[in-house]
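Have a look at these structures, which come just after this line.
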Structure 1
Amino acid sequence: MTPLRVLSGIQPTGIPHLGNYLGAIRHWLNMQTTHECLYCVVDLHAITVSRDPNQLRKDTREMAAALIACGIDPTQSILFNQAAAPGHTELGWILGCLTPLGWLNRMTQFKEKAGKDKEKASLGLYGYPVLQAADILLYKATHVPVGEDQKQHLELSRDIAGAFNRTYGVEFFPLPEPMILGEATRVMSLRDGTKKMSKSDASDMARINLNDSDDVIRQKLRKAKSDPIEGITWDPQNRPEVANFLTIYASVTQQSIANAAEECATLNFSTFKERLADALIAHLSPIRHTLESLLKDPLGLDALLRDGAERAGAIGAPNLAEVKQLIGFLRP
C-alpha cells in the first residue's frame, strides 16, 4: 500500500514574501505530522527563464533557509533542491515520451508566460509541466498541495500517470490527489488589493518579505493603500484592501475572518494598520531571526540539502528502476 506522501515544490526566488508564507508554506507545516513530506526547491524549473548562476545559488539557499525558519523540519521532512536528484530529469524524459502535444497545448500558464513571443520560448518552458509530473510521480506522491493556478498542472500529472499505467498494463503510479489549502491562499498587494502579492511587482512596498525588519513592516503598512470608508468591514467586492488586511490579521492571530472583523469593526483604518503591524511583527520576528542565523552558514545549508537529496533518492531510485524495467530498458 502506497503511504500518504506529499510532494510540494517551490521556486527558488530568494526570500519568500508574506503571500508565499500564508498562502502555502504555513499550510505545509501541519502536513509534517500527518503525511510523509518531501519539499523541493525547484531549481530545474527556475532555469526555464535566464538566471544568473550565482544568483540562482543564492536564491536556492535563501529559499531553503526560509522554509526551515518557517518550521519545515529537515529531520522530519525531506528538504532538497531538485537538481540534486537526477531522477527528476530522467523520469521527465520518459513521461514526455507518453505526453501528447495536445495536452501541453492546453496549458494556460505557458501561454501566459510565453506571451506574444511564443516562437522564442524554450522547450523547457513548454515542457515544464511534464517535469512537474515527474517531480510528483518519481516519489509516488499521493497528495500535492495546490492553489488555483496549479490545478491544471496536477490534472495533467494525473493524466500522465494514467497514460503510463495504461501503456504498460500496470497500476504503478497512484493518481495524486489535490490538497486544497485553507484561508489566506491569496494574499494581495499592499498597493492594490485587487492584485496578488508578487515578487514581480516593481515596488518592494507592495509586499512584506520574511526578512523585513519590524520598522520596515510597520512603514510598509502605514503607506499601504487605504480607503476613506469609516470602520472596518468585511466587503471584498467594495473594500479589497480592508478584506486583504483582515485576511492577513485573521491568519496570523489564528482566528476566523468573521471574528477578526468583529474585533476591529470600530477601528479607523490607521489604527487597524497599527494593530495589524503589531500582530505581523510578533508572528514574523522569530522567523526572521532564525532565517538570519541560518544564512550565516551557507555550507551548513548545502549539507542539509545534500542529505535531503540522498533521502529523496532512497525513495525515488527504486521507483525509477522499476519504471525502466517496465519499459524494457536493459539493466545497467
Structure 2
Amino acid sequence: MKRIFSGVQPTGNLHLGNYLGAIRNWVQLQKDFDCIFCIVDLHALTLPQDPKELTGQTREVTAAYIAAGIDPERCIIFNQSTVPGHAELAWLLGCLTPLGWLNRMTQFKEKAGKHREEAGLGLYAYPVLMAADILLYKATHVPVGEDQKQHLELARDIAGAFNRRFGVEFFPLPEPQIFGACTRVMSLRDGTKKMSKSDTSDYSRLNMTDDAAAIALKIRKAKTDPQPLPATEKEAEARPEATNLLGIYAALAGVSFAEVIQRFAGWNFSDFKAELADLAADVCGRIAVEMKRLMADPGYIDGVLKRGAERANAIAAPVLRDVFDLMGLLRP
C-alpha cells in the first residue's frame, strides 16, 4: 500500500503558505494514499518553547488539519511525542549515520548561523529524527517543499544504509510526492521573501485563524508597485509583489496563473485587492471559523490525537520490534 507521512511543527501562526503549500494538498492525498499526518512537537523542541503555548499550538495545528478537510477517521492524526518509537528509531538510525552526511545539511548552517557552536544537538540531528518519522511507518511517499528535499534525500540514504548493513530490504526508499502546481506564497510586505510565521509583522501573512475583516485589512495593506497589474506573465516576472498577489488569487480560485493575468490585466491594485479579499475571506475565512469551533472543544481535539496515537503505535511498534531484532537488541 502507498503510504504518506508528513507533519507540521506546532510553533504557532499557521498561515496561508502552510495551507496552500502543504495542507490543502494533503486533503487530496487522503483519497489515494494511506495517510499519516503528524504534529511534530519533538522537532519544535530544537528551539526554546513555552510549555503552555506548545500545548495550545499542538491543538491549533490539529484543528487546522481537520478544518482544512483532513478526515481524522480516514487518516491518522497524532502528535509525535505520543509515539515513543520516533525518538527510539532516531537514536538507532543516528548510530548508522555518518557525520559527513549531516555536515552537508544546509538548513542547520542557515538556522545556526554564526552561533553554530551554541546550537543544540537536536537542531543538528533534526534530519535523522525526520528520517525516523518517515521510516517508522515505512512510508513510501513524502510531500516535500524545496526546503525539505535535502532532508528526504538523507532519509533515503539512511534507509539504504540500514538495508545494506543488515542485508535486508527492510525500509522502502521514500519518494518525494510532487504536486503539479506547488504554490510558493511570499510575504505580503516583501514579494521577494517567503511568507513566514517568524516574521515580526503580522501584516506579512494571512494566518489560518484570521477572520474575514483581518484578511481584508491585510490584503488592502499588502505592498504593491505604482503600475497597473501586468498584462503578460513576462511582465509579471519583474514585479514580485504583483506576481505574489496574482499567484495567491490563482491558487485560491483553482485556476492557472495565466488565466488570472488575462482576467485582471491593466486593473488597478485597489480594485484587484477587493476581489482577492473577497475570495480569500470565502476560502480561508470558512477554515478560520471551523478552527475556532474546534478549538473551543479541546476534549474533542485531544480525543482525535489520542485515537491517532493508538493507530500510529499499532503500525510503528512491529516495525521497531523488527529493527531491534535485526540489530541484535534483546527485548524480553
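Read-outs: derived from the displayed coordinates by stated rules, not from any lab. Since the model is a prediction, treat every value here as computed from it, not as a measurement. Cβ atoms are built from the backbone, for glycine too; each structure is taken alone.
Things to note:
- Given 0.10 for FRET efficiency 1/(1 + (r/R0)^6) of positions 126 and 286 (r between Cβ atoms, R0 = 30 Å, to 0.05), calculated: source structure among 1, 2: 1
- Computing distance in nm of label points 7 Å out along Cα→Cβ at positions 6 and 206 across structures 1, 2 gives 2.9 for structure 1.
- Computed 4.1 for distance in nm of label points 7 Å out along Cα→Cβ at positions 78 and 214 - originating structure among 1, 2: 1
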